[in-house]
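**Q** What follows is a set of structures to go through.
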Structure P
């Protein structure tokens, strides 16, 4: 299905951008500069979860597991609701300033988290952290896409995405940091590091040059921008695809440690390290390999990135079926690594595929809408699996069931036909 005329009225200005960047290493410097920001964003998410016992012991007003779960959920709710807003600001005004503002707020909220003394104070810092991180990902991916309009786009996005996985892996060490001293110290240190790095980016990070006919200011409000995107059949397919891929993704992220612990009688530490380690390492590799394969495939076919994303989704299906029918820990490790590899393929190509459907001034908003749908669904999946456990339904059943939306997603992505106008430029 092709994007309708209103999302592809005139050729996107990617060729002019490419001419500016030709022969320059700065587009790759942008990826390198944003890699640590992606790492910090996801480091924070994982760190607070792995420090749960220390935080609850130090803040008695977090009186129950339900209240601690609320601290995790309020972040997701705010993150989901504000993602389209953050994307719109990046499209309408400046991707660079949106990234910088996000990092400054992230640093402040991280630092203040270390000073929180009550449940209410923690809830406010988590909610405001959701706003910060909602602004970052759409703006950063759109900025990278602006600097990489040709056959380096998927590789560039893949390298940035690997920073997300690195943050998840390092966040798993939060419990070690808390055991070695105070959990508050980690938030002080990383908050201060974020401020220093934001000052560096203030001078080093530039906006991608966009010519006057890019149409950056033709839409003056969020409503018409969202209306334009939702009026595109191709974008709606991508939106549903992104949401469906998030169902098994959130199931693995939130419940795999518990699944391994209960299935193989592992202690919490080894189960947590195994659940995050194998999936994260494979996802890191998948993002790099999937990005390189997609750029190579894009030289052969305009649908090359779609095919590589579909291949990654195809890996998820047997991995999920295998997790639902485990016979050994070795089989579980193999399934987790296959899942991670496939998810890396998919993650590296979501924004590049969006760039083939929407003109530059809609891309950050479009990714914000995708984030909103996926994270909102992820919150529902997390709650549903918790209810299953309360009813003594094995988590293996949930993994088996989540293979169905993965299969639907695989079928959907193959329906998309890129818009030549939106993705015009050298390939």
Structure Q
């Protein structure tokens, strides 16, 4: 290997991998100036031969065996871009065990294997960077670890999944229902054939796991995060929230520090129309942070796509190359105790106001019966509206907003109301409202 050159091995030549290679080659001179050394692609591991054949990259760089990258002594930085938790885990842990520095965009692996990965980092002295794991090219990881290092992050709310934000934007602006909005997202390449990871909230929960771990200094396991998706939402919910309450509906990842514990949850949420997050539309992401020194901070940008994701990966490669070349001191070793998990506040203990939509028969006495059940469980009603006329089956939508109430009390009331099959025709929709 030539002096002033750092060797890089890339595992995965899909959409993001292709973008990373493209930028490394196209911007080689500019990247050299930033890193202080030349960054050379030594190997690209890719198991699908078709991707290699259609590439302008010399065929000699490709290998079907990721072990070739781990075993090459001239490769100092391993870039993992295959996703998943099995082969990707072997790549990341194998590289760190050999003292190679790692760059990854794999939020699912980081969220699930945080303790194992950072134990290796501590033991071997190798480093790992993962800017593109959350919000692609928006430097949210660096902001938490470096830019806001002198601050105590007390809370944040984020739109961390561009697919669900696009779907909700289309439902609101075009008056379409969930499934039609999903089809449009799929046509635009914003979601997979099976959109479950996005629309059921799991992608956002993995990202919240990473951000919450960095903010708290303790690992936040994704299985401890309350996770609720957007499948049950209707266009009427978005329209009514805007008309009656002046609120916009978003799938939010919410973190709030409460002493030694924290709230950590992903769910649809109404936020006031004048909140900065309300203006975030389509596939854009944003994170709104509250802290004790700098004041509110918001980071905004495209959270997905080939070049935004590749941009974050390139920034990490440059940072790792500086360390390899001895041109930078320190590394990304988050001040996180990976052996202890953050204690999460149970959802039943959390309090907020709620939007409720009941689907009931149009009959005298129904409203008073529902109000009585809510009152029995200490749920105070702020306003009541009837949405439209009864449908062909005589079913009408009753919409309520509550005052701040304990989630456990509201759930108990809804369980009782939904059991009244003679008057309630569909499961009650409950959406939290954040001030």
Structure R
């Protein structure tokens, strides 16, 4: 019987011994004499137990590669090529936003760069089957060392796992081979209460928007007040509100409809919905529509620049980044730059809506969830629902400074002096 060449041997380098392994029995799938390097390090290990574990992991990958070649007769796909094909397939499906695809592309690029560097140190190539669970764990730790938070790390891990799921579907790896899914201690997001505003604070912010006078009026957006009111009084996501068309606001039925259009898609199937046009928002949007002369129903309600307000729909562009506007308005109310974002306004709407009445009874959390575009109430219970210091039952969602002068006190007086 021929002697197996799969064995660990040692070399002395610079006064220290280093572990190597002989995988030439698997030369048909890339096996050779290789240094046993711990992920994240530059030289071969000098520890006997670590060397045995690394050799076992490499042997497992080579066995899987041989099994895959025997089943499919297909050569090994590189990780980068598989990632590129995966992104193309996701884009063609039409189920994902450009923002999501950009995030996945960035996450997989980081994975490819790390595993390619690891393969070079092993004198190997970075294929789908060359990555082991231990390698994935080391990659996550390397990202953690860069300062990435637990939630971001989980997104990276999920993107890599999704790549391997597609590879299984395409028979590029054996069924069940997914080193990312096999990680036992997966990173988790730190659960902290999201930023949101008390109803009184939201009223102050809205008043700051109403009295805001931009330094360069000819370049400023002519709808800061109306835009902020729409965020606060609909709970819409940023892309949903910025992509509203004139026809989505129905003053006769007193509704606002979030639906797909040529400007943007919706996040999920449950995002298509109709929300109430609350009296305060109707008071704000009615004169806005008349003032800007928005006649065509399919024009953007909030186009990106002033001269496009009266332009034909095809010439207008969606406003994509209102952060500077939010910072300028928030600063007038005493907030720091970056403290008020559209996501906080969505949380604020949910908190305010949960305090309203629906035909004389407290509104159902499921009703609020549907207005937010969720399929169920779990996110309202776990994430979006907040209990404020000032609580009162009302029939409508509204943020009027006249109702909160006692709570706002000096802050409101200061805003009015500045305004």
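Since every read-out is calculated from the coordinates, none of them should be taken as a lab result. Just so it is clear, the structure is predicted and the values come from calculations on it, not from any experiment. Cβ atoms are built from the backbone, for glycine too; each structure is taken alone.
**Q** Given a value of 3.9 for distance in nm of label points 7 Å out along Cα→Cβ at positions 166 and 398, calculated from one of P, Q, R, which structure does it belong to?
**A** Details: P: 3.1; Q: 3.9; R: 5.1.
That value comes from structure Q.
**Q** Of the structures P, Q, R, report the one carrying the highest value of volume of the Cα convex hull per residue in Å³, for residues 118-341 alone.
**A** Max of volume of the Cα convex hull per residue in Å³, for residues 118-341 alone: R.
**Q** Moving on. Kindly point out which one of P, Q, R the value 16.8 was derived from, the read-out being Kirkwood radius over Cα pairs in Å, for residues 254-373 alone.
**A** Matching structure: R.
**Q** Another one. Once volume of the Cα convex hull per residue in Å³ is calculated for all of P, Q, R, which comes out largest?
**A** Sorting by volume of the Cα convex hull per residue in Å³ in descending order puts R first.
**Q** Also, I was wondering about something else. Once relative contact order in percent (Cα under 8 Å, 6 or more apart) is calculated for every structure in P, Q, R, which label goes with the largest value?
**A** P
**Q** For which of P, Q, R does helix-only ellipticity at 222 nm (-39500 (n - 2.57) for each DSSP H run of 4 or more, over all residues; to 500), calculated from the coordinates, equal -27000?
**A** Computed on structure P.
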